[in-house]
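Trainee: Some structures are shown below for you to check.
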Structure I
Amino acid sequence: MGTITNFLIKKFIKNHENILDKEVRAQYGFLGGAVGICANLLLFIIKILIGVFSKSVAITTDAFNNLSDLGNSVITIIGAGISKMPPDKEHPFGHGRMEYICAFGISFVIMYAGIEFLKASFSKILDPKPIIFNFYIVLILVFSILIKFWMGIFNRKISKKIKSEALKAVSLDSLIDCLVTLSTIISGLVFHYFGINIDGLIGVLISSLVIWGGFCVFKDALSPLLGESADSETKRVINEILLSRDEICSVHDLMVHHYGPSRKIATIHVVVDSESDIWHIHEIIDEAEREIFEKLNIECIIHVDPVSTQCEKTLEIEKLVLGFLKSMDDKLDMHDFRIKNSQDKTVVFFDLQVPSKYKDKEVKELVEKIKGKLKELNFDVIINIDPDFD
């Protein structure tokens, strides 16, 4: 099975190892879609011929199910073609998110099929009918399972290779078809040998799994479209690269924006000594951005937060404020701390890092409490809220 997959990849995809290249990714999508079209068309032709010959409504219906599965393969091909299109005036970040949109669409197809199958299963429970079962039906259904199972594994393998939600959805659809067909065989065997009709009961179980599978695809495709936080490994590598520079004291506010699997843009803040040479810091930041791109293929935009590491007064006030925050909630933190002397008062600036569990009303109350406490110490305070989703 793996040998056939590898053969097809090497045969039809040039530079198949360069999965970060948009053209190569598109070729993987085209290959997955083309294989799906050919396999489903083959199953449709065989089933429709045997269905007509044996006068089996079950096989004829299943044949048209395979024909409808062609739609998912066509969606995959269209999505692969659009996602590789270069950026333009209307879409400056490219069209890579089309892969997520395709998976999003396929998830609805899967859930719709599951709901229809569930309705049919309940009808069979309420009004059970004899199951027509013979050698031809068993043979064609087993053949169908083998083909669909290979398609599921094939698409699963290439979806993992290029991290494609669309191909992952198509893979799941094929494996779900295997379960549906297998349930038909089991129901037929039980009815044939024991006279017990469990078709509707098994159908309810399988259709529930189909709906759940479709929902999982929906959720996985929707998450990057809505915007999701960076995974722990990406955070670790970026932090490691930045903190390996002695000039960078700390990092915070990492955000990664997905514009398709082949393009990600990250923003992050780094803390440096305010006394550092600006030209030297600029050079260090450029080097770090290049290293992040080379290792993770992520375009990184780094914002510099200068802080005083030498001023004793700043350090003393920072320690005082941090101690006060920790006394309120050990999960509270701050960064980008600085002070400015203004007439007879000292103005304190900092970003307050608040756990995501805090509601808007609680955050406002927290800020007022902090400002009130520091005003008692003759400080004016300017606070920026920075939610912490780690």
Structure II
Amino acid sequence: MITGMTYALGQGTGPLKGIKVVEIAGIGPGPHAATILADLGADVIRVEKPGGAASAGPRKTDLLTRGRPSVAMDLKNPAALEALLDLIAEADVLIEGMRPGVTERLGIGPDQCLARNPQLVYGRMTGWGQDGPLAQSAGHDMNYISIAGVLHGLGQDPGRPHFPSNLVGDFGGGSTYLVIGVLAALLEARTSGQGQVVDAAIVDGAAHLNLMWAAMLAGGFGQERRSANLLDGGIPYYDLYETADGKHMSVGSLEPQFYEELVQRLGIADRVPDRHDFSTLGELRDILTETFKQRTQAEWAEIFDGSDACCAPVLPLTEAAEHPHMKARGVYVEHDGLLQPAPAPRFSRTEATLSTGPSKPGAGTRAVLEAWGVPDVEKLLESGAAVQG
């Protein structure tokens, strides 16, 4: 376990136990990918500048840095770069999220790292990718999913799209696909004995997430207009409805048998029009809207609890953590005094790891460098090339 003073390899319990990962600290999808790997049991170390990298709020609550120690190094110092290459030589995976060309200029680009460690999986996380006209441009989640053709269809407002914070780009198309790529490259390296570069771009991953929509367009079942399709609120039995207390219920009663249970439990089965008659969809929506406003969310949740109507309350995170199903599965846990999602997915034999909370910048510098076999640790600390937090 990591306490800020001690550190030992091989503490993970998940299926990636024994895999060693060096994370060059960044923001957003890079740290999220490193957290996933740590949750899955890998030995991940976070290398960042003295004082710490950018963080999502106070470091002690930055859950994107959980499960791994922080090593503070001044990468403008040649001795620090050499020490970092020593770490990389012992690693299975490197993750970095800088603009294309930055790590090359620092001296830790793919060529330099693979020369030291030919089996290394070099994971690169960017928004635009390593090449293309926009590769050197700044951007954020909404920009990437805009260009990828994803944002245009999001939301139920025909007049403007709505973005779901940074879930679709940074974490859906970004960190998730980086982890997929890293794991695939790790498997291949075990066969070939050779590492490779994984170019994970948010535009690529977000477009791939949109595969089903591309299929619907290709098949003539989709319209490139919001609130006009099967899954975007275009039909009244796949939408959100306000309750008497100003909260909402989600309705996803697509299949006929689920729809029948929905209208039965709502008490409107005898007065709803034929759902297959598109000319009466407006009437059906009005009936659903009026009906849901007659009871509170809690009352509707009780009515639909355990049913096949595909109707569920829309809950904020803190309330979701208290929902009986979420509590029974332990989806959210309190760890180190912080409410947070548990590791996912789950494994029957090699349980995933929820070990330490966020690590203070540089708190593990000495212990990690010594455990990974970097020479002259004291000299690095005395020179300021590495900093103990």
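Trainee: Assign the value -9500, calculated as helix-only ellipticity at 222 nm (-39500 (n - 2.57) for each DSSP H run of 4 or more, over all residues; to 500), to the correct structure from I, II.
Mentor: Source structure: II.
Trainee: Tell me which of I, II gives 1.15 when you compute Rg/Rh (Cα atoms, Kirkwood Rh), for residues 101-292 alone.
Mentor: Here the read-out was taken from II.
Trainee: Given a value of 17.0 for mean count of other Cβ atoms within 10 Å over residues 269-276, point me to the structure among I, II it was derived from.
Mentor: Computed on structure I.
Trainee: So Rg and Dmax of the Cα atoms in Å, computed for just one structure, reads 29.4, 98; which one of I, II is that?
Mentor: I
Trainee: Where does the value 1.00 come from, among I, II, when FRET efficiency 1/(1 + (r/R0)^6) of positions 77 and 165 (r between Cβ atoms, R0 = 41 Å, to 0.05) is the thing being computed?
Mentor: That value comes from structure I.
Trainee: To continue, here is another question. Computing relative contact order in percent (Cα under 8 Å, 6 or more apart) for each of I, II, which one ends up highest?
Mentor: Largest calculated value belongs to II.
Trainee: Suppose P(r) over Cα pairs in 5 Å bins from 0, in percent, for residues 85-156 alone works out to 3, 11, 9, 12, 18, 14, 10, 7, 5, 4, 3, 3, 0; of I, II, which structure was it derived from?
Mentor: Here the read-out was taken from I.
Trainee: So mean count of other Cβ atoms within 10 Å over residues 37-44, computed for just one structure, reads 18.4; which one of I, II is that?
Mentor: It was calculated from structure I.
Taken together, the values in this text are just the output of simple stated rules run on the coordinates, not laboratory data. Every value quoted in this text rests on a predicted model; they were computed, and no experiment measured them. Cβ atoms are built from the backbone, for glycine too; each structure is taken alone.
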